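Listed after this line are the structures, all set down as structure tokens.
Please treat every number below as a calculation from the coordinates, not as lab data. Since this is a predicted model, take the numbers as computed values, not measurements. Cβ atoms are built from the backbone, for glycine too; each structure is taken alone.
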Structure I
Amino acid sequence: MVVSFRASSSLDLQKLSVILPDVKYDPEEVPALIMQCRKPRSVVTMFSDGTVTVTGPKSMADVEDVIKMICDRLVVIGIQTEENPAVTVWNTTVSANVGGPLDLKALAKSLENAEYNPKQFPGLVYQTENPKTVILLFDSGKIVGNGGTLEEIRQPLETLMKKLMMEGT
């Protein structure tokens, strides 16, 4: 997942880079402070306007843990934080398994907006426009979906699963 939230009205990144021991700050390379979290595994990027982006959590519970950890650390060093920051989900990835092999060549012919070129990529790329998602199907039966929110991925994934069931693939 990739999410963002506003931790504070502003952040002094230079000051934070001196106080927080486990951050990287090179303003000439990236105008943000970068911190790696081990648990839950994620990368936190803090911007001077107070916006924080979190990349890598596997669930909303993980997102909440990272937000709490960041806000707690900021409060400890004297920075006032938003009490209940609104979280925006920018990108979500889900995976599934249909439990058996898929005939990608046949699926490429029967699905609209599907591309399959095994010489370039070993999976079938299935795209939807509304909502905008990309679903990768592999001959092993594994499926990986990528899009905005979980709800935005769910509908195209369910539609695809129904098509797969109808075709008996």
Structure II
Amino acid sequence: MMGFAVCCLRCDEPDVAGSDRCRTCISSHARTREKISGQAQSKADRLSREFVTMLANPSAYNDDSTHGEMMTHYSALIDAHQGEAPATTIEEVVARFELQRKKRKSSLIRDVANENEWNDVELTEEQREEMLAKITGDRPRHIPSWEELLAEVEELLEEDEG
């Protein structure tokens, strides 16, 4: 979560939650995160932020030209710790890709901002006109339908021929 899970996985301390060493490391990681979360002042600040971002989700950076090999290694460590074995057969690879394709990514805009009663409602022409009038403050003007426009074009064509 903090981007330092790999540090914990590489640690030689027994995996006991709440141990003194764990608390020391976690508080150190929290201070580091806090320190780099502010406005970047230098290239070193930007680089450290980039590294922590990569460590927080190493599988997203497997194709990075410089750090991809290590990110792949870190992803494997995290997967192994979480009980996910790497796919070994083509069927497992295809199944994993299919699972990832179906997985819905979270989006603050889609999940929160679009939660309104009008999101999936198709408004009638009168409702659209009423809303437009409320927004613009103007009386709704007559907007011709396609049939009316086509009839007008036909009249013009007939006049040109006649």
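Some observations on this one:
- Comparing relative contact order in percent (Cα under 8 Å, 6 or more apart) across structures I, II, the highest figure comes from I.
- When Rg/Rh (Cα atoms, Kirkwood Rh), for residues 63-110 alone is computed for each of I, II, the largest belongs to: I
- Computed -9000 for helix-only ellipticity at 222 nm (-39500 (n - 2.57) for each DSSP H run of 4 or more, over all residues; to 500) - originating structure among I, II: I
- Comparison of I, II by volume of the Cα convex hull per residue in Å³ - largest value held by: II
- Taking distance in nm of label points 7 Å out along Cα→Cβ at positions 55 and 95 as the criterion, the top structure among I, II is II, with the largest value.
- Across the set I, II, mean count of other Cβ atoms within 10 Å over residues 47-54 reaches its highest value in structure I.
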